[in-house]
Structure P
Amino acid sequence: MSIVSPLLPDARVLDLFSGSGALGIEALSRGAASADLIENAPSSIRLIEENLALVGAGDRARVHRLDAMRFIRLLEPHAYDVAFADPPYDRGLAARVAEQWLATQFADVLGIEHRRSESMPDGDTRRYGDTAITFYRAS
């Protein structure tokens, strides 16, 4: 989050594979104007809604119960300022998100968390133990 922190004030943020909503909520706490949180597991949706209520950020967030890959295929270029993706590991989803971003650049900056050993399209990769985050920036 600290890598993209300067970009967050007034940003339109996308949190794909939201889980608990932590990334989107953290972006809102750092000044993002809005966040769309995309998740398809009902239990995670409830958790996201509870977490948004706890921090009082519900008015700036929209929770979508959708498949994240289907959602990003519908996006126009630059629909978001900053996007985060934390897909389940070992399903090839991280690389697929990156490939879709390369095709449409749906956000000015995209950060994707993935297993360090996963093959990803070229980007700015930071490694933390067995985990990596690859960043892509629109030109």
Structure Q
Amino acid sequence: MIQGHKPLLLVAACALIDADGRVLIAQRPEGKQLAGLWEFPGGKVEKGETPEACLIRELHEEIGVETQAACLAPLTFASHSYDDFHLLMPLYVCRRFSGIPQPKEVQALKWVRPSQLRDYPMPPADAPLIPFLIDLL
């Protein structure tokens, strides 16, 4: 590996927005890296998968919500260097989905007003996304 270069990890995240303009956040479960911190639902983009397909899969697996690619609108992205890898994370907004979010991986879920997102500790890559959501909503 070239000095200063780290493996690139592509992770897609989604700001699910309810009818009241609140955003869904999920708490990382015990045993996972950054456990206890709050984040936007999503996950690692698998080889050959688009970020939209990743979110459709992850939202179903993690919280039991169904949506379609046409309902996912890209808002912004995070680019953050961790110790072992560099994270590139597009953030999508989704207002149209079916199902009531339920924690399927033992994580806590919370609907939060965008102006209150800073009250929840988040991973370093997620925190810079908050102003974009505040501006949007």
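Of the structures labelled P, Q, one was used to calculate relative contact order in percent (Cα under 8 Å, 6 or more apart), giving 20. Name it. The read-out was computed on structure P. Computing Cα extents along the principal axes in Å across structures P, Q gives 48, 34, 31 for structure Q. Can you say which of P, Q returns 2.2 when distance in nm of label points 7 Å out along Cα→Cβ at positions 83 and 107 is computed? The correct label is Q. One of P, Q was used to compute helix-only ellipticity at 222 nm (-39500 (n - 2.57) for each DSSP H run of 4 or more, over all residues; to 500), and the answer was -8500. Which one was it? Matching structure: P. Of the structures labelled P, Q, which one yields 12.5 when mean count of other Cβ atoms within 10 Å over residues 27-34 is computed from its coordinates? Comparing all candidates, it corresponds to Q.
Bear in mind that the values in this text are calculations on the coordinates, not laboratory data. Being a predicted model, the structure only gives us computed values, none of them experimental. Cβ atoms are built from the backbone, for glycine too; each structure is taken alone.
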